Structure P
Amino acid sequence: MSHANNSLTEQDSVWINECAGRLRLIQADAALLPADKRREYLQEEIARSIKEIPPDHRKPYTQALLAQFPVSGQVVRSVVAPPVPTPSATVVESPEQILDRLIAATAKLPEEKRADFSKRLYDAGLVWVDRDSLLLEVSDKLRQKLGLQNDQQPQLAKVVELLAFLVEAISLLDQNALKTMRELTPRSALLNRGEDCRKTAALYLTTEGASLDAQWNAIRGLLGSLLAAMQGGGKDFGRQFLNRMSPDAIEEVIASEPSSLWGKKGAERCWDRYKELFEDYGTPDLIDRKIKDSLAAFIERAMHSNR
């Protein structure tokens, strides 16, 4: 290498050799092109490569690079390095200008693409929504179930509030019904419940394909049985009480028994039997238990008849 290369480090020499190699490849690839075109390609590569070198160090690099390409056996001693393109000044746009350009650019996009852009802007926190004023469009069937007029649509925020209220109300009602059922008949099949009402509602709201049917059928069956027992269980208790404690029932039992060896009259024997039977109803707790047993029996019969 010439004297110009002697002042360069080994790392510098590597750069010179790599750059010279790229230039030779360009010369070979563009051998059939016009001279001005080859010169343009070579200048572009030199300008691109020399950009990596600080301006005050470029002279020894260019001299070393010229030594790789002698002209008529002589090394050219000076060269004007091709000007390094100056990057054009970046135009800084305001956010408002960027937004205006975005709106104009997306005006004619397909609806699916516009929806995708809207979602991305929403996820980035760039879409403001007044949730209190949003309306939820529902079908005529749902509007009828909600008691809405044909031209009315529910507010989304109110729908969520109503949903939370109903889930809480149904959950509390179900818990109290289960507690009552356990007191009546602890082994009832109506007590077999997979999960709490709130968990079922949460799963339905967040999982594709989830259903409320099983949970609602269990709640409806429990509440229906309790209401039916309130209407018919009391009569069952009344019939059982009269069958045991009415004067006619006691007299019939006494009449079927052998006469007393102690010479007691029929009325006296009936009174004794009444006092004996009444021990099963002698306290409020005993009466309460009898009533609950009647209600539980009524519920079990209703369950079996509905199967």
Structure Q
Amino acid sequence: MVSIRSNATSANMQSDGAVIAGSNSAQSARRLEVRRKLLLTTPALIVLAIAASGPLFIMLLYTFLTPGDYGGVEWRGSLDAWFRVFLYRDIFDETLTFADAHITIFWRSLKLSSLTTLLCFVLGFPTAYFIATRPRHTRNLWLFLITIPFWTNLLIRTFAIMEVIRNQGVVNTLLKALGLIDEPIQMLYTDFAILLGMAYVYLPLMILPIYASMERFDFRLVEAGYDLYATRMRVLWRIIVPLVKPGIIAGSILVFIPSLGAYVTPRLLGGGRRMMLGNLIGLQFGQGRNWPLGAALSITLLAIVMIALLIYVRSMQHSGAKRG
């Protein structure tokens, strides 16, 4: 009996040793795999660090320097650029007041970007729903039609909008032919023109993420809602919208961020009088010759974008926690 027990104990010890050895070898293999992947990705990480973080670091450094007389910067420390983002220093008595022009442009940028996002959602959600409910063999055709505008240069698309809403454009000509107006309606060079142009440009960026969420949606849940005597609006807000919320949030971010920094569309459709943040930044690096202020405005825009992305991440985490 003693011999049998000792043999059993020896066998167990050998088995435990084999398990430990196998575990150690597996961990060693994983470490080697991680090191190999790290070595393979190191060149790409270095390029990204230099190409992405490098320019941002230079812009951040410029915000603490003094503007040159004819552009560029002088290597003398100054916080004036940050003060001039929202404040204005009187040249006579050195008093600080709010920079009304900058605040107005910030407000216009946030307002038009938010309205553009809302308008794209109002137009994009039913469009994505329509495509998602078509037969599977025709969905690619509809998506192809949605992406066609991306094939055309942004400048050409903006000029196309100008031809539609200018005083002698398609809309005013049609309204005058129908006898609805006597004089052309001034739509060009207004906030409405900028809003319309940005909504036209960024609408596909709202449709595609929502469609990607709706494509995975189980429409049997809609039928179940109708079977339980839910109205169409209740089915929409209680079943469809919560389940496609990730696509809605992603589309909103994809529209809001580029519209906040838009340059070409506000420049052409606003006529230079209805500037947004992108135009103000370009003005400081160009005619204004105040690179530190332009850099400070760029970093401020980056901070706004970062806040929007953080809101998106928190919303996704909250939505995921609700779904368990």
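What follows is calculated from the coordinates using simple rules that are stated; it is not laboratory data. Keep in mind the model is a prediction, meaning the values are calculated, not measured. Cβ atoms are built from the backbone, for glycine too; each structure is taken alone.
For relative contact order in percent (Cα under 8 Å, 6 or more apart), which structure out of P, Q has the highest calculated value?
Values: P: 11; Q: 23.
Looking at the calculated values, the largest one is Q.
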- [ ] Compute distance in nm of label points 7 Å out along Cα→Cβ at positions 235 and 275 for each of P, Q and report the one that scores greatest.
- [x] Q
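21, 41, 26, 9, 3, 0 is what came out when P(r) over Cα pairs in 20 Å bins from 0, in percent was calculated for one structure; which of P, Q is it? Write down the numbers at each step before the final one.
Values: P: 17, 21, 17, 16, 14, 8, 6, 1; Q: 21, 41, 26, 9, 3, 0.
So the calculation was done on Q.
Rank structures P, Q by distance in nm of label points 7 Å out along Cα→Cβ at positions 163 and 243 and report only the one at the top, that is, the highest. Let's see the in-between values first.
Working: P: 5.1; Q: 4.3.
Top value of distance in nm of label points 7 Å out along Cα→Cβ at positions 163 and 243, among P, Q, belongs to structure P.
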TODO: For helix-only ellipticity at 222 nm (-39500 (n - 2.57) for each DSSP H run of 4 or more, over all residues; to 500), the calculated result is -21000, so let me know which of P, Q that is.
DONE: P
Task: At a computed 2.4 (distance in nm of label points 7 Å out along Cα→Cβ at positions 123 and 139), which of P, Q - done: Q
